[in-house]
Structures are given as structure tokens and as C-alpha cells.
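Chemist: The structures come next, written out as C-alpha cells.
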Structure 1
Amino acid sequence: MTLDEVYGTNCFLAPRIWEEASRWLTADLLAIEHSTAQWLPCAGRMPVVVHRGGLARAGLSAMRDSGLTLPDTIVSYRTRDEYIDIVRRMMVEAGRAVTPYWSPEDVVPAAGMWIDPSLLRWLNNKASMEQLVPPAALARRARVSKNQLGRKLFWSTSLPTVIKVATDLPNGAGADVAILHRRHRIPRVCRRLRDASELILEEFLNISRNFGLLYAIGNNGEIRYLGGSEQICDRKGAYCGGLIDDSFPPPLEAVELGHQIARNGAHLGYRGLAGFDIVITRDERVLALDLNFRPVATTAQILLQDGLRKARKFRVSRLAFCGFEGALERALSLCRPFIETGWLVLLSSFDPLEGGLGKGKALARFLILGGDRAEVESREAVLQNLGFQITGVSKKTGSYRFSADAR
């Protein structure tokens, strides 16, 4: 399945995150611009606006050699102003803009968005989960204001506890979440979350398995489950990638909970892709932790798995976010043998120099394929030895599997 099969015609993908609206995502300009390229391999006939740094010749060549098909229509930009001009022009030529996150009115006017921006903001605000998720599938939680946070944490809350930002602004990847283990850390947590007006205190869970499940809500409201990945998070709760393993699929109870949530979003008027973070606790509760009514980081991994992982007879695929201190062309030349062998797939890349952003790390999103988890981990070590830094993987221990830890 490709994005055009989900969204239909008369629309295009305008995926850029806006710095002024990214307080609870990332302020890293390279990461912001690289993110525009992440859905290239699964866009199909849907036009996509992508930063020039994500379209370097070496990167596109490696993607094709990985067995990927690039979109029919790619429109490149270098600057914010260029992006705004392109989006406005494409709203006239190609229809409505599908924006994974809310965009300012002067960038994408509400009338030109695929989904009503007020609905998009509400659906992705963590405070709205109580109206979208069955009560039995929610962790115990309480809302507090910024002014109440320190006092509540000190006097009333048992530790550890999880603090989440409730905001209409774009949020995700753990940037809007803090885990408090000791009370002497309260001032630090309050400083980190000082820009939030409303927060949610949530029980600290003993998690056995942590899934990101992907659904498509069609233009007729029909809901289709597309697949899921086991989420890889570091000890602070930051998202570090996803793992699909045929031996350990998401349980049916989790998939059905995702269906219920998707139906609730569909009844409110949402259409398109939606990814939900659903966990299994050690006491066997099935709970929703976060709702993402938008394309998510594992979208390409999930949509392309039949043509990549299964077709090549691998049971496991690992989505890995990588950086390389050096030129992108050099980085890709080092791993070219593994692309040709078939166990490494380049989903997207970013060359800061090509994008006119000066010197900086070359960035890449890889799928690492293997017969089992041990083989995937050994292949991570191969990439590390070549100089790639993999988000969430310690070079000393090779450990990343914190998704099963309590959080």
C-alpha cells in the first residue's frame, strides 16, 4: 500500500515541521528538514514536498538500489519561503495539503488542509485521550496546571510517575514526556516543562511490550489495520525506532483497541493514517499511551514490509535512525555492499551540504533486516564499526531494548 491509496487524489504531502510550533518535537533544523523525506518510498503517486538535502543523488541512487520506488512527483525546496510558495501553488494545482502536524495559517491556510486543523490539533492533544480511548484502556491519570505541578509532585504523587504535556501544538517522540524517579529532580522537571500550560500526571507502568500500530481510515470512513512494530525507546522514554518480528506479533487485544480508537476518530471526521502507541503491562493490561492521528515514523517500514522483509525471507526488520560524521556519499559507499546483499535498505537520507545548510552530520533512516533479533543486533554492530551512530544504541553494550522496561 502507498499513501495515494490511503488519501486518494487531489491532495499532496506537505510534511515540514515548523520551528515556531515544534517546542514539543525537535528544534534540530537538520532533523526537521530530513523528516520531509521519510515518506518518499511509500508515497506512490502522491506528490511530496521534500527538502533538497533529502534528494541528494547518492541517497536516491541507494534507495533505488535498495529496491524502493520513488514517488511520481517530488517537489524540492531549500528555504522556508520557498516551501511556503510551493505549498500555496500546489494547493491550486494539486489540491489539499496533507500535513502530519498542524501548520501556521500563513503557511497552510485552514481551507487548504486535508483535515480541519482544529480537529487535527484536538485529536493529537493528550488531554483528548479520555474521549477517544475506552476508560479501561487508559492508565490512571490526572490533569494539573503548570502552577500546580511542583506542589502536586512533591506532596501528592507517588514516585516514579510520568508527566506528559497536554498541548494543541505538534508533539511526539518523547519530547513532551518526562519520567520522575526522585523528588530532588522536581525543580529540573518543572524547568524542562515550564512552557506547558497544562500537564497530565500518569501512573508509571511496568511494561512488557510496547507497540506502535498503524491504521488507515479511508475517505468512506472504513478502517483498515496495516500492521505494527515493537517500539524502541531509551530510558528517558525517547523514541529510537521500531522492530517488526514475525515471531512476536502484536496481540489481537491491542489491535482491536486500536480499531476502537480509529473508529472514534473517524466518527469525528478524521481521514488518513493514524498510529497508536499501545502497551501490554506485566499484569496483562492493554493500555493506550499515545495517539498520533497522522503518518508516523514507522509508516514506510510497515507499508513496505511485504515487498522488502517478507519477499527477502527475513523475519525481523529494524527501523534505525543513523548519523555519520562525514559526507553522505562516503557513508553510503561504506554500506553499499550490505544494500546489494539485501539486508540493508535505505529509506531516506539527508545531506546538509546538498541542502545548503553547511557542514553537519549525514543522516539516514535504514531498515536492518535479519533472520532473528540476534542477527539484526549483529548487523547494527557492523554499521557502528563503520562509523554510524544509531539512535538509542550504546556503542559499548549494543543495548537498546528498553521498550520492555517500566516507564
Structure 2
Amino acid sequence: MAVVLAAFMSLPLSSLSLVPWTMPRGRPRIALPPLAVNGRDLMPPGVTEEWFSGIEAIDGYNKELLELLQRLRDQPFFRLYSVDLLNGCGYMPQEEDECESVSCEVFPVDSDRVPATVRDRDASEYDFELDGWVRWDMPSEDYYDCVEIAETYTAYDGSMVWNFIHSKICFEDDSGEWQMDFNRAVSGLHACISAHIVDGMKSDTSGAVDAVKEYERRLSSSGEVPEAIENLYFGYMLLLCAVREASERLEKYDFGSGSDEETDVKSLVLQLLQSPLVLDKGVEVAELNMRDHAVQPGSKLWQARLRTRDLLRIMDCVQCNVCRLHGKVGALGIATSMQVLLGAEGRGGDSSRLHRVEIAALVTTLGKFSNAIRIVTEMEAARRGEDT
């Protein structure tokens, strides 16, 4: 979702009671690629040593995984979404002041480009769960292509929406540990979106924006939210864990035909499930700690389910259709990861019930976070005058 923000709202971190782990025998230590910078360089002070195991895993394997995720996102199953872009905003008063830039506009794909299996599944799987993590738009004839409609810089200012999210939907600063985990995941989505905006600014020829300065303001450890990149890594870890937890569902699911006759979508999904990054124990620390926080007595996890539904619906207040489309898909990906990892009581959900659109959004959002890590690495190198 390409939204230009007036400012990130700072989300203070609660202490991470991270569980130390030992590298299993037979699994070699990750050899970091020749990056100009790595995740350790980008963390604010106070991040404990156990946290770096997952960060090192991401730095070591993200490039390889990103290539696979890009191939998956090119497939019809993962790139097509039926989204209601006409819903009104029910959270704040708004003037009818939609983004006037042509870069904000989107158009549905021709109906013959939507596989019948995708359309039929979305129609048959749609349901209403009163206290669920997810409440997606009712499917219609209109499908939008999240690859053709790229997530990028559009010059739209969505600061009002994000200020509402951080001040009204996220938990207050003095809430408990799992509430802070929720805030970090939302902040990670915000950082992911900002990374794609900054990346798009590099192609802007008007001279009105400076990508490096915007990166420093939005994402760097010296910027307005020093924890932004840490939260980006945290959200990425949760999505990776959710994919692993949903592996049984993904192994059995029929993903239909690929974008060409030579592409076996199921084979690509199985490669994803066997990725070293999906299986890494350091990455799993994020899931284990969030579950440990969520099962504490009196946790009131229903409050998180209420907020993920609000996070999806607040995207109807975004007045840039490119931004709204990608914001909804990203919010659905985060909500689906929470559904899989926590379920109703914090001990995990039933991934066998995942719908087509939830699976697609989970993998697509994983790809968004993976690409955001790439962007952050390149931008950090650029501001230091180094090559990636």
C-alpha cells in the first residue's frame, strides 16, 4: 500500500523474553552473504542476543527466498484478489478528497483472466465468523492484479489513517506483552509499506522527493521510529512461522494452473515449505514468545481479534485505490498469520480452515516483507555510500 505518511508514530518496545536455542547438529551456521550491511547493524540499542539468531537467518537466506516468493506471486492463485474499493470509511469523518494522481487509479482485470477455480473457491469459501481474526470483503466479479498494480510511491498522504491505526487500533503503551507483540506486528506492516514507498521514490523524476532522506526519516535507527526495522524483522518472522505452521494445509491444497504450462505451482509451494528460512529455529523464537505471552492468565486475546478486523476495515478509509488494495492484502496477511499462530486461545489455530484468499494473502505479504528487507539493505548501503 503506497501511502505517504506525515510521520511514523513511535511504538515503544516491551522487553523481549526471548527463548535461547541451540543450533541442531548437522545444520551449519549461516554464512552471511557479502552485504554492505546486515540486520545487526540496523537494530536499536537493547535488542537481546537471542534476537539476532533470527536476524542472521534472514540476512543469510532472504535473497534466495525472495526469488522464490517472486515466482509464487506471479501465479494467478497469489496475485488476484476480489476487493471492494467502493466501501465507505466508517472510522473517521472524511471529505471527498480522493487522490487525483493517475498513479492512484486501478482497474479490474478482464474476467477471462480469473481462473474459474479461483472465482468458485472464493465464492464457496466466503463465510462470516463473528469473533474471527479475519473479515474479508465479499467476493464480486471484480478482481485486481497485485503484480500489475505494483505497490509503490503514489504521492498520496495517508498519515491520517496511520495515525488512527497507531492511536486507536493498536494497544496503549502500558498494555501487556502480547499487546506489544501485536503493536510490533502492525508497526512491521507500516515499515514494510514505507519501504516500498521509499523504493518507488527512487524512480520519481520530479525532484519533489529524496528517497534517501525519506528512508532516514521513516525507517532508519536514527529516524522518527528507531524500532521500525526491528519491527519489520519481527513481522517477517511471524509470517515465516505462520507459513510453517500452515504447511499441512499448503501441502494438500490445489493451487491450480500456473502462469504458463511449464510452471508447477505446487512444486514452488513445496520449495517454500522446505526453505531454510521457514524452518530456522532462530526465526521460530518470535512465535514461541508471542504464544507464551498470549496464554498468560487474563490475556483477553479476543481484543486482538477485534483489532485485526478493524485493521482490515480501516483500509476503506484510504483514498488511493492502489494504496487501499495493497493495504488490504497486507492487513489480511498479518491477520492470517495471527489466526494461524494464536487461534482462539493463544495456542495456535486450525490451519485446515484457511481459505484461498487467506493463503494467497499470507504468501503475498511474506513476499512483501521479504522485498522490504531487500529495500532496507539497499537503502542503508546507499546512505553509507556502499554497494550491496
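Each reported figure results from applying straightforward, stated rules to the coordinates on display, with no laboratory input. This structure is a prediction, so every number in the text was calculated from the model and none was measured. Cβ atoms are built from the backbone, for glycine too; each structure is taken alone.
Chemist: Between 1, 2, which one scores greatest on relative contact order in percent (Cα under 8 Å, 6 or more apart)? The partial results should precede the final answer.
Modeler: Numbers: 1: 19; 2: 32.
By relative contact order in percent (Cα under 8 Å, 6 or more apart), the leading structure of 1, 2 is 2.
Chemist: If you don't mind, another one. Taking mean count of other Cβ atoms within 10 Å over residues 237-244 for each of 1, 2, which is largest?
Modeler: Working: 1: 22.5; 2: 26.0.
By mean count of other Cβ atoms within 10 Å over residues 237-244, the leading structure of 1, 2 is 2.
Chemist: Looking just at mean count of other Cβ atoms within 10 Å over residues 141-148, which of the labels 1, 2 belongs to the structure with the highest value?
Modeler: Details: 1: 13.9; 2: 17.5.
Largest value of mean count of other Cβ atoms within 10 Å over residues 141-148: 2.
Chemist: A value of -16000 was derived for helix-only ellipticity at 222 nm (-39500 (n - 2.57) for each DSSP H run of 4 or more, over all residues; to 500); which structure in 1, 2 was it taken from? Before the final figure, lay out the partial values.
Modeler: Numbers: 1: -7500; 2: -16000.
Computed on structure 2.
Chemist: Using FRET efficiency 1/(1 + (r/R0)^6) of positions 53 and 181 (r between Cβ atoms, R0 = 35 Å, to 0.05) for the comparison, can you identify which of 1, 2 gives the largest number?
Modeler: Values: 1: 0.35; 2: 1.00.
Evaluating FRET efficiency 1/(1 + (r/R0)^6) of positions 53 and 181 (r between Cβ atoms, R0 = 35 Å, to 0.05) on every structure, the highest lands on 2.
Chemist: Where does the value 2.9 come from, among 1, 2, when distance in nm of label points 7 Å out along Cα→Cβ at positions 189 and 229 is the thing being computed?
Modeler: On the way: 1: 2.9; 2: 2.4.
This figure was derived from 1.
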